[in-house]
Structure 1
Amino acid sequence: MSQQDRRLEVSEAAWRVIVREGLDRTSMRAIAQELGCTTGVVTHHFRDKQELILFALNQVTQRLQKTMQTATEHARGVDRLVEMLSAFLPLDTERQDILKVWVAFLGYAIGRESLMAEHQQSAAQLREVIIQELKALQSAKLIRANIEPELEANALLALVNGVSLDSLIQAKRLSSDHQQIVIRRYVNELLSTHAIPGSGNP
């Protein structure tokens, strides 16, 4: 097994512990126990908990980007934006775990300037993807010409984050279908007068 593969294995074990126990109770020893190895094996790949957490956050961002890419492979037009935003929602077990790790990291980063900077950088990468999608839709005249892509990207991500957190806190209150309806309803407000909601026209 390569060094990178081993680091990924350790990171995935950290994910499982974070999801189950929370980040504050996630220690190098707990991760080693999850892997069935000694603490020395874990510290061989990550010198401390902070380095491991940063690596795990990077994996969150990469998984979100991959989910967004997969979700939009067969979607066109405005439907691409809806599917892209839906990739952030905890609609299945994997995305629920991603959300839990993301939220745990945010809480842990508060008061830790370097960690918060990493979190903000990660969020900025995802925001830029949404901005570029909005600009493409605007160029295709599928959404209104008078909107500001940067402002709308912030609003859309704030909406998605709010829906995601609410579904995490009150799982039975907001079903997967309802989560997607909320997103679709907002996106429809951005449509050009010439676009048909849900048409997916390019």
Structure 2
Amino acid sequence: NEKKVIEVCRKISDHALHVLTVHDDTVLHMATYFKRDDLALKLLDEIPELYIHKMTRQNKAGNTVLHATATSSRALPVADKLLRKAPGLLGMRNNNGETALFRSARYGKADIFNFLAGKIADYDQPSKQPFLQRNDQSTVLHMAVISQHFELALEIAKEYKYLIGEKDMDGMTALQLLSCKPEAFKLKQERGFFKKLLHFRKLP
């Protein structure tokens, strides 16, 4: 019951930023995980100004509420409101060194990815890199390929051509990872993806 949750949050310390689980997830984390986006938006509107600085709170995996929005395209309005209230969330990384932008590539959420990518569009390449690469040197392109989100991977390759040649900690590029997966060539979609990725690599 959304009304009940909001009423309870009004009475507890830290409001919707109250830690609720053994994993240090807040009420707002949980509302987002369970795709209760309307509830999350209402909770954000209800958070008193004196608690705004706690919106960057991370759970034990290092994930913020913005990381949680990256798992669902429906959560884009929540991500937008979060960044309006706490812009610093954009650059926060979890324990694996993943930003919310990186996490959206893992889950293949193109709408969220493009929204967050738009926030760093004016950054120079070195400033973008921490958003696009995690601790093990894997990039958003590696992750989109590994997760078989080929349509998003093509968008990434087209926008960030230099990532095509980036290597992870094992010295593998995204193309090499794809070539190591024989099952990837069984479907017409993946064969077409491979050709297009090679095409983007040749472009200046």
Structure 3
Amino acid sequence: MSYVLALTGGIATGKSTADDFFRKKNIPIIDCDQIAHELMEPGNASWQAIKDHFGMEYLNSDQTINRKKLGQLVFSNKQALSELNQVTHPLIFDKTVAKIKEYRDFALVILDVPVYFEAGLDKKHVANGVLVITLPEQLQIERLKKRNNLTDQEAINRINSQMPLVEKEKMADFVVANTGKIKELENKLEQILIKIREEE
């Protein structure tokens, strides 16, 4: 069986950069955001659930989910976010578990899941260890604004929709601060790989 390392953190903390590092090491990555996007394609399970729950006004003319409109709703309304999670998280979880089984012959698998704790996956024991990528909130806000072309308030709303990083850090097996250059992050990740191999 594989050692499954859950990779999480906050939005715009550098999980994609960490993924790039693991990919270069030929370590398979299960991207839960990608799974979520696939399930939201027209006709798929999450698409149907969102259409049924939130209504046709959240669809574009080509029947795809209007992600911007839905995002504006759920990142400013905790009840709506909770409802979205209730209808989509079980579908994403089932697909994720199936993916983990596909990679069972690999020594190590990365499970990239931004809302690992928020979705309760820690209680479902889908991973052997948890790595949290973290950074100071102001730097997180600046990176998110630049990456997604958001206002200060939009960035803050998105960050506040997730569990505070300090809480995630307390529950993690490994914590990496992504405050420097990419090479510094890669060196820290290399040390974590060494620790995992030593534990096996």
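Values quoted throughout were computed directly from the atomic coordinates according to the rules given, and no laboratory measurement underlies them. Predicted, not measured: the structure shown is a model, and the values here were computed from it. Cβ atoms are built from the backbone, for glycine too; each structure is taken alone.
Of note:
- Calculating distance in nm of label points 7 Å out along Cα→Cβ at positions 13 and 173 for structures 1, 2, 3 picks out 2 as the one with the greatest value.
- Highest-scoring entry among 1, 2, 3, by relative contact order in percent (Cα under 8 Å, 6 or more apart), is 3.
- Test item: distance in nm of label points 7 Å out along Cα→Cβ at positions 5 and 149 calculated as 3.5, pick one of 1, 2, 3: 3
- Of the structures 1, 2, 3, the one that -14500 was derived from, the read-out being helix-only ellipticity at 222 nm (-39500 (n - 2.57) for each DSSP H run of 4 or more, over all residues; to 500): 2
- The maximum of distance in nm of label points 7 Å out along Cα→Cβ at positions 77 and 157 over structures 1, 2, 3, that is, the highest value, falls on 2.
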